[in-house]
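Heads up, there are several structures right after this.
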Structure P
Amino acid sequence: MRKLVIIFILLIIFFSLIYLFFSLYLSNSNLTSSPKKTLLEDKSNFCLSIAEKAVANRQAIVEFQKYEILGDKGMVMRKCMEDNGFEENPAWLIENKKIIEEKIKDSQISEDEAIENLKREAIYIFVNLKNQPLYWRSKKLND
């Protein structure tokens, strides 16, 4: 009987050690594999979800309806980001002046159209990979 109690206690200790090892291993691997999201990434994912849901049930029958849907999605995205404390970053526009000028020369389009085309792409970029200013910045910078 005494041997059974000792074996039972040893098994409990053994399984507890295995449990602790794996829980520590998994918690450390989660921290290193997925870095914390910034406030911009968090809010932008939230707003992107809302914008996609806003146009999810609409289907384009005619070509111009595709652009209406994209415009509505962009408008919802902009409103949501503004409501969540973000605004257009003036540094983004200054940084992209050269690209805008090249598009004007290459495509024979107006400056406003070139800017709007760049904005349509930039409002969905939330991670700074090229070490350039992002389209969005926190409104708290101005306060």
Structure Q
Amino acid sequence: MTEAEILTVRNDVTAIVVSVAGFSFTMISAYIAALWLFLKDAPFALRALAFLLLSSGLAFMGVMTSGLNGLLLGTETAWRKLSKTATELPGFGNAQPDYLAGFTIYEAAAALGAITFGAIYLALFYLTSFYRWDRDGISRI
């Protein structure tokens, strides 16, 4: 592959990753709105079904992101095989800055994403399954 082809693939895959992350946050935001407006008064079976649908959607987005990560790593490998580049970039995300304690930028980004989505998912599980919503807007834990 040429430098231009690698950069084109990299830009295309990065755009898809950003779209997947944005759509995941859209799904989460829609679920929060539905939980506040409708699901808080719904029977548990309906809340569980809605949470299952959210879980399926987020799992799909996670698998898609994992596949895209493979493509991004592939562009990194292809980039290293070039003898000389016009941009003179050593790589894209394989650097290991001191402030990341030995992790690459790729690894740190993946860990941050996993921690963020994991925390949001656990919070939504709690709000769906255990949190007691009052009709007048005051909650009981």
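As an exercise: helix-only ellipticity at 222 nm (-39500 (n - 2.57) for each DSSP H run of 4 or more, over all residues; to 500), calculated from one structure in P, Q, equals -23000. Which structure is it? Clearly, the read-out refers to P. Each of structures P, Q was scored by distance in nm of label points 7 Å out along Cα→Cβ at positions 21 and 109; the highest score is held by P.
With FRET efficiency 1/(1 + (r/R0)^6) of positions 37 and 101 (r between Cβ atoms, R0 = 35 Å, to 0.05) computed per structure, which member of P, Q shows the largest figure?
When FRET efficiency 1/(1 + (r/R0)^6) of positions 37 and 101 (r between Cβ atoms, R0 = 35 Å, to 0.05) is computed for each of P, Q, structure P gives the biggest number.
Each of P, Q could give Rg and Dmax of the Cα atoms in Å, but the derived value 25.8, 92 comes from P.
Here the criterion is FRET efficiency 1/(1 + (r/R0)^6) of positions 53 and 133 (r between Cβ atoms, R0 = 25 Å, to 0.05), and among P, Q the highest value is seen for Q.
P, Q: which one has distance in nm of label points 7 Å out along Cα→Cβ at positions 13 and 61, as calculated, at 2.1? Walk me through the intermediate numbers first.
Working: P: 7.7; Q: 2.1.
Comparing all candidates, it corresponds to Q.
Between structures P, Q, where is mean projected area of the Cα convex hull in nm², for residues 5-44 alone highest?
Greatest value across P, Q: structure P.
In terms of relative contact order in percent (Cα under 8 Å, 6 or more apart), the structure with the greatest value among P, Q is Q.
A short reminder: the numbers here are calculations on the coordinates, not readings from a lab. Just so you know, these numbers come straight off a predicted model, no measurement behind them. Cβ atoms are built from the backbone, for glycine too; each structure is taken alone.
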